[in-house]
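J.: Some structures are shown below for you to check.
Just so it is clear, none of the values below were taken in a lab; they were calculated from the coordinates. Computed from a predicted structure; not experimentally measured. Cβ atoms are built from the backbone, for glycine too; each structure is taken alone.
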Structure I
Amino acid sequence: MDDTPDWIVSTIDDKIVSVSLDYLIFANIAKTISRLPAGSISEIRCTKVPAEEILRMSRTMQWESLRLFGSDFQKMVWKKLFDLTHPYPQEGPHLLSYTDFAELCGKKSGVRAVAHAIGQNPVALIIPCHLIVPKETIDRMAEIERQAENSLFGTDGLILNPGLDFGEYRYGKKIKKEIILETFVGR
């Protein structure tokens with residue numbers, strides 16, 4: 001992720017409201033906070049932070065450290081995403097398909113609605129929307145693993161083949177792939 005620009009971490013009163021590569025998410029949040037009562041916000045800050053630092057920070061982040069603006073449904077989906085890595089799993093995070101994640105959210109028939117909420121995640125990297133990938137990718141990874149188990153080399157390093165399509169991402173497929181590889185290989 002060396003060539004990825006620094007991420008912009010926006011906070012309101014020391015609570016993270018957005019993590020993004022541009023100010024667009026924060027601009028939308030600013031519309032919402034402009035309707036809040038005067039004096040309800042003391043400080044707004046935006047700071048550029050390298051992705052590796054945010055990924056490290058995310059391992060110990062608490063849900064209470066975030067201040068999220070969205071619908072109740074979106075917040076439920078974001079909380080479920082956050083819970084995938086909090087507390088940080090000893091074996092590390094794992095990838096899920098959109099279908100499996102929708103079921104985890106109790107919305108098995110609402111995969112598209114869940115996917116849309118995932119795409120609206122304002123706190124990239126900390127709320128790990130990058131861990132949700134197309135079912136075809138999960139199936140392909142399982143196939144690669146089965147084939148590799150029978151090979152001389154085993155499965156080490158083959159499962160996260162960078163040639164896999166990890167799906168869409170607000171900041172582009174290339175950055176999603178880099179984040180996933182950094183998350184699983186760069187630990």
Structure II
Amino acid sequence: MLEEIIIAGFGGQGIMLLGRLLAYAGMLEEKNVAWMPSYGPEMRGGTANCTVIISTEEIASPVVSYPRSIIVMNQPSLDKFEPQVKKEGLILLNDSLIKRKVNRDDVTIIRVPANDIADQLGNSKVANMVIFGAYIKKSEVVKLDTVFKALEETLAASHQDLIDLNKEALRRGVALLG
């Protein structure tokens with residue numbers, strides 16, 4: 001098994017948190033992982049992306065030019081990474097903020113109204129968890145329970161009160177795919 005994903009969006013959308021959670025969940029399941037962050041010139045409001053590789057084999061390099069999957073939270077990220085997704089790959093996009101059509105017919109496209117669902121939950125900051133839940137369900141690269149455990153172990157002490165909300169956002173994302 002080999003999963004190569006790029007997660008991208010604006011700074012402040014929890015992009016790096018998703019990457020760390022995915023990598024940590026992979027480690028908890030005793031898989032090989034690599035996580036590589038990349039920040040734009042500004043942190044909050046600028047662009048941010050990270051690459052995560054999860055594999056049952058050794059990982060030779062953390063660099064991924066052509067990922068199998070992308071999670072994109074904003075239009076500039078879709079514009080940048082859409083052409084790089086491998087044929088028969090997966091694009092999950094935040095339908096709340098990205099209105100344009102994906103210009104590919106050789107990939108699976110999942111549109112997730114992440115911000116809308118997060119707003120229904122009462123906190124727009126969990127939009128990242130909504131789309132992440134959909135990704136976990138579709139990719140099956142790690143188990144949802146493992147992501148819950150990773151969340152409990154990695155969320156900063158000052159945000160421990162948000163664990164239940166984050167779990168509910170993940171469940172909502174999973175539920176979108178049945």
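J.: Can you tell which of I, II yields 4.2 when distance in nm of label points 7 Å out along Cα→Cβ at positions 103 and 143 is derived from it?
T.: Numbers: I: 2.0; II: 4.2.
Matching structure: II.
J.: Continuing with the same structure: Just checking, which of I, II has the largest value of FRET efficiency 1/(1 + (r/R0)^6) of positions 39 and 95 (r between Cβ atoms, R0 = 35 Å, to 0.05)? It would help to have the intermediate numbers written out before the result.
T.: On the way: I: 0.20; II: 0.90.
When FRET efficiency 1/(1 + (r/R0)^6) of positions 39 and 95 (r between Cβ atoms, R0 = 35 Å, to 0.05) is calculated for I, II, structure II comes out on top.
J.: Something else about it: Consider the structures I, II: one of them gives 19.2 for mean count of other Cβ atoms within 10 Å over residues 111-118 as calculated from the coordinates. Say which.
T.: Details: I: 19.2; II: 22.1.
Among I, II, the structure yielding 19.2 for mean count of other Cβ atoms within 10 Å over residues 111-118 is I.
J.: Now for a separate question. Between structures I, II, where is volume of the Cα convex hull per residue in Å³ highest? Could the numbers behind the result be given before it?
T.: Working: I: 121; II: 110.
Max of volume of the Cα convex hull per residue in Å³: I.
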